[in-house]
Structure 1
Amino acid sequence: MAKAPVIENIVRQHAEMAAHLWNIYDHHLLHPDDNPDMDEERLARLVERLEAHLDGLRTAEEAGREIAQALYAEFPEAGELFVLRMLSSSQPLKVATLNLERVRAYLAATLPQQS
């Protein structure tokens, strides 16, 4: 069976949205009082959306990783690096099972220093 073609604009949207949703998720966990409307149900839906965008990138395989890498090269920020790291795992990782302290330490150590 032939593979479906990769539509680069759609895959880039997956990368952009995954990075954005990670930032929202992480910010909420660090500062839960900033958005009192973010209850458990909304947070669970946010994680589901984040997982879906990561799955879209994984489905695109190497093209998904290349597009995520290009996005990080363009915007070397925490969300974009998070997406790259999630795609580099040999087994898909679930956001809800991540050790967030380790994730944050990795992002802080790996991101270019802002001047």
Structure 2
Amino acid sequence: MSLSLEEIKRRRMEQFAQQQNQAHNFATGYDSRAQMSQLESELARTMPNILDPDAMERLNMIKSTKPEFAMQVQVYLVSIYRQGKIHQPLDDISFKQILDNLVKKPDWNIRRK
């Protein structure tokens, strides 16, 4: 079964168009934007069950300065909430402890000889 030259050209052009479309979607973040908005809405619904008002205020301050870190914190909190490790909303002190554990920087001990 041999394909005609025109058929081969047509298929190759279709493949090229699909690749261009995928590259455009990746570059514009079309798919990821929809997923991010869905994730953000889910986090907004779940956060009041996880944090009390003072801790929510602290999280909102973090969002305004470090949005990527705030997203990581929220995803972490939702994951431990779903695991059943959080039974009541966290107060500000408990939330600060979690933040300290997440941000813990390594201790550098430099010794000179």
Once distance in nm of label points 7 Å out along Cα→Cβ at positions 67 and 83 is calculated for every structure in 1, 2, which label goes with the largest value?
2
Computing helix-only ellipticity at 222 nm (-39500 (n - 2.57) for each DSSP H run of 4 or more, over all residues; to 500) gives -25500 for which of 1, 2?
2
For distance in nm of label points 7 Å out along Cα→Cβ at positions 11 and 91, structure among 1, 2 ranking highest is 2
Thinking of 1, 2, which structure, once mean projected area of the Cα convex hull in nm² is computed, gives back 8.4?
1
By the measure relative contact order in percent (Cα under 8 Å, 6 or more apart), tell me the structure among 1, 2 with the highest figure.
1
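FYI, it's all coordinate maths here, none of it is from the lab. The structure displayed is predicted, hence computed values, not measured ones. Cβ atoms are built from the backbone, for glycine too; each structure is taken alone.
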